[in-house]
Structure P
Amino acid sequence: MKEYEVKTIKEIFDRIREINSNNDFWFRGQNNVSYRLSSSSYRHVYLIADQFGRPFKPTEVHSFNTHGGHVFIPSDIYYSLYIKKLQQHKINEKKRDRLANLTIAQHYGLPTPLLDWSTDATVGLYFALDGRSTKDDCALFLLNPKLMNDYFLIQQTVFSQAAVSRSLDANQKTWGPIAFTAEKLSKRICRQSGNFTLQGLNIWPIDFYQKTDSFLIKITIPSNVANQLDNYLKVIGISKDSIYVEADEREKVCNEVRKESKKRLKQELKKLKQDWLNVPEKERNKIIPPSYLY
């Protein structure tokens with residue numbers, strides 16, 4: 001990954017103009033420079049077995065390597081609760097596939113395997129500042145989706161949402177992430193010029209991979225520049241109201257899901273711990289989990 005640090009607002013836009021001269025990059029802002037490019041449902045995952053399938057006591061993963069252990073990812077818990085809550089709130093969604101539901105829910109705060117990106121640099125910059133402590137440096141990431149897909153899938157193309165949905169329906173999951181253009185199914189996706197990357201079977205964040213200079217760039221924005229940028233975006237009309245467009249009942253649904261999922265997650269981890277305890281103690285003690293996990 002290429003990295004730059006800017007000293008002025010002008011330098012931010014100069015860098016964007018230089019990098020994106022062919023309009024082939026997407027933008028994502030993160031309000032803390034240390035945060036990795038990991039989708040929200042992959043940020044708390046648990047090691048549950050080694051590469052041979054022998055169970056471990058569930059342990060949250062904080063670092064990554066190539067040991068090949070098995071992990072529990074709570075994406076299904078969030079999604080099943082979301083669908084249940086939509087019905088309880090009598091929100092009549094059109095019949096959509098799982099990926100379509102996820103792209104909508106992502107914009108209302110549901111933890112999903114998706115990362116949202118924008119073709120609009122000012123949207124990326126807004127999210128680099130949104131919720132930021134005034135003392136924190138933040139970051140703007142630029143992603144070339146064609147070259148990323150070429151890196152992971154050896155296909156230099158940006159997939160459509162429909163194509164990715166068909167692959168998922170056929171249980172053809174990818175090892176690494178995949179970039180795809182979003183169908184404009186909600187006002188927020190439209191306003192934010194949204195597209196997505198879908199995290200694959202590997203839990204590594206996109207910026208953890210090596211030799212990604214061709215498709216991934218990180219611009220660090222120091223706190224003093226970020227504070228100035230906050231005022232600049234307000235002056236040109238980029239604000240919470242303009243970015244989020246309107247309130248929506250789905251926001252309430254996703255808040256409820258995040259609260260209720262904590263109980264469901266505890267129950268699932270308890271079950272997984274029991275699976276580990278069911279292994280004879282003599283055998284269990286021979287199984288030493290790796291310190292890191294990919």
Structure Q
Amino acid sequence: MKNYNLVNLCVLLLQSLAWFTVIFLLHQDLNIMVKIGLGLFFCLMMQGVFSFMHECFHGSANTNKKVNWFLGFWSSTLFGTAYTFFERNHEGHHVRNRTRPELVDYIFPDESAAKKISIYYLAIFGGIWLGGLILPLICFFIPDRLKTSLAIDTKNNTYAEAFNQFSSGAWRLMKIETVLLLTFWISVIYIFNWDITILATLYFFFAFSWSSLQWVYHVRTPIHRVEGAYNLRAPWLIRALFLNFNYNLTHHRNSAIPWQELFSVSNQQETQPLWHRYLRIFLPPQTMPKDIDKLEKTYF
């Protein structure tokens with residue numbers, strides 16, 4: 001397999017530069033429309049920062065494990081979470097995709113419809129990102145022997161199930177990353193005299209955009225661990241900023257394929273437009289169909 005170590009390093013450096021530049025410019029006296037444009041670019045570019053984190057989850061950002069961890073830690077710090085926290089969650093996603101803990105789009109007979117719908121909208125309107133920020137901070141104060149106490153309602157919650165999969169070493173590492181995360185953010189805010197209100201506003205809109213895109217590849221797909229995903233077409237600029245993350249089905253079929261090759265190896269006839277799937281994410285969860293074999297993907 002082709003080595004993309006240098007390319008990935010350059011990509012993360014460019015993302016870091018873009019991150020800093022946007023925040024710097026938003027602190028300047030610029031036209032409001034320019035600031036809105038910068039904010040939109042930031043939200044799209046930060047989707048790619050998560051995609052870079054995702055490469056690290058799979059050990060694909062760098063062939064050296066320690067370097068791969070550092071790249072994951074750095075991208076996660078810009079994103080606003082502890083790397084190992086997300087890495088543990090994502091490892092479980094490939095195991096539990098389209099199983100009951102991840103069927104956010106369907107309501108089971110033993111579930112409260114009101115609760116399921118409320119949690120769904122809370123999640124896609126920014127709650128997924130917020131959980132990634134807050135939970136590592138909470139976990140910092142929880143000793144290793146009590147970590148599984150956070151695994152609540154694992155039958156219906158894939159994120160809770162992840163707490164059963166932390167080793168003692170991973171739990172300690174997550175706490176170290178959390179300290180470094182806080183140290184970094186406190187330092188840059190102090191050194192550059194950044195306005196908390198500007199940062200909070202920027203990350204508020206990013207939290208919404210990222211969270212609302214998280215389930216777009218999986219909702220209302222067949223109940224299948226691998227095929228329960230979509231490849232979604234997007235303009236080349238969006239695809240570039242996303243680091244081809246929109247070719248999610250191809251990734252689930254072979255998670256070893258680096259992001260640089262996802263587009264080229266995907267069947268472009270086996271797709272839907274990203275915008276179409278994105279609009280459908282705002283539909284509420286539905287009653288679980290009796291015949292799940294009728295859940296089929298359509299391409300156009």
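A few comments on the model shown:
- Structure with the greatest value (metric Cα Rg over 2.2 N^0.38 Å, set P, Q): P
- For 32 (relative contact order in percent (Cα under 8 Å, 6 or more apart), calculated) the corresponding structure among P, Q: P
- Parent structure of the calculated result 6.2, given that distance in nm of label points 7 Å out along Cα→Cβ at positions 13 and 277 is the read-out and P, Q the choices: P
- Answer label among P, Q for the case where percent of Cα pairs over 19 Å apart, for residues 93-164 alone, calculated from the coordinates, equals 40: Q
- Parent structure of the calculated result 2.1, given that distance in nm of label points 7 Å out along Cα→Cβ at positions 5 and 125 is the read-out and P, Q the choices: P
- If helix-only ellipticity at 222 nm (-39500 (n - 2.57) for each DSSP H run of 4 or more, over all residues; to 500) is computed and equals -18000, the structure in P, Q: Q
Just so you know, all these numbers are worked out from the coordinates, no wet-lab data involved. The structure displayed is predicted, hence computed values, not measured ones. Cβ atoms are built from the backbone, for glycine too; each structure is taken alone.
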